[in-house]
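Peer 1: Following this line, the structures themselves.
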Structure 1
Amino acid sequence: MYDSQTKKVKSFEDLTAWKAAREVRKYAYLIANKLPVSEKTNLVSQIKRAAVSITANIAEGYGRYHYQENIQYCRQSRGSLYEVKDHFITCLDENYITSEEYAKGEALMDTAARLLNGYISYLNRSKLT
């Protein structure tokens, strides 16, 4: 999808921010699937819903073709990213995950947030030109 000759992104799947968000989503599902059955209708569903929202909003924003709309969807994605982080803190507080599992998730989320913020900055600069 990425054209190495023209260095153009051809799909949202080529975005580094989306790729990092995908890793967060995959890890969030891994954690959610190992939580107690008693949390299935609450915390598990909240984690999965928020995790899917991270990548889905980046993809939807990319498809809008207008910088400001794309930026808004990326901001929603960032909000979902921090929601997952809060859910991971809850999992840690409730001893559902280890501090090592939390740290791995936090590192993935921090990377995704940094890349998403960079993408938002790029979009902001692009709309001015």
Structure 2
Amino acid sequence: MSDVGKSVLEDWFAAGDAGDVAKFDEYLHPDVVVHAPLGLSTQGIDAERNVWRAALAAIPDLRHEVQEVIVDGDRMAARVIVTGTLHGDFGGVRATGAPFEIDQIVILHLRDGKAAEVWEVADVAALLRDETA
């Protein structure tokens, strides 16, 4: 299961970063629930697609780099570095036009080989500090 979980996460993020949200069906369970900071939590694939579209509109160079993954059966945790340039307002954070790099932890539960429930914990304080700089 470890290769499946890691692949699901990496492939989901790669598709999202590339704007290929149509591929989310391959990685996300139909009734996926994503718990995310900044009021960006979603329920269902279409809602998650909409968040990624909005993210890419504000952060066209958005990238998620998976650093390490820990797997326990159908559960996994990953450390991710998120980078980009905030050209538009997103998640209540004002556009700065400056590049950012934040740390993120993702906890993911798999069902039928797809992400069924996801918790994203991100260092949004770093984005807010950049906003006031």
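Values quoted throughout were computed directly from the atomic coordinates according to the rules given, and no laboratory measurement underlies them. Note that the structure is a prediction, hence the values are computed from the model and not measured. Cβ atoms are built from the backbone, for glycine too; each structure is taken alone.
Peer 1: 17.6 is what came out when mean count of other Cβ atoms within 10 Å over residues 52-59 was calculated for one structure; which of 1, 2 is it?
Peer 2: On the way: 1: 21.8; 2: 17.6.
Answer by label: 2.
Peer 1: Then there is this: If semi-axes √(5λ) of the Cα gyration tensor in Å comes out at 30, 14, 12 when worked out from the coordinates, which of 1, 2 was used?
Peer 2: Numbers: 1: 30, 14, 12; 2: 25, 15, 12.
Answer by label: 1.
Peer 1: Say we calculate distance in nm of label points 7 Å out along Cα→Cβ at positions 68 and 108 for every structure; which of 1, 2 gives the highest result?
Peer 2: Values: 1: 3.5; 2: 1.8.
Top value of distance in nm of label points 7 Å out along Cα→Cβ at positions 68 and 108 goes to structure 1.
Peer 1: Next question, about the same structure. Here helix-only ellipticity at 222 nm (-39500 (n - 2.57) for each DSSP H run of 4 or more, over all residues; to 500) was calculated and came to -24500; which of the structures 1, 2 was it taken from?
Peer 2: Numbers: 1: -24500; 2: -9500.
Label of the source structure: 1.
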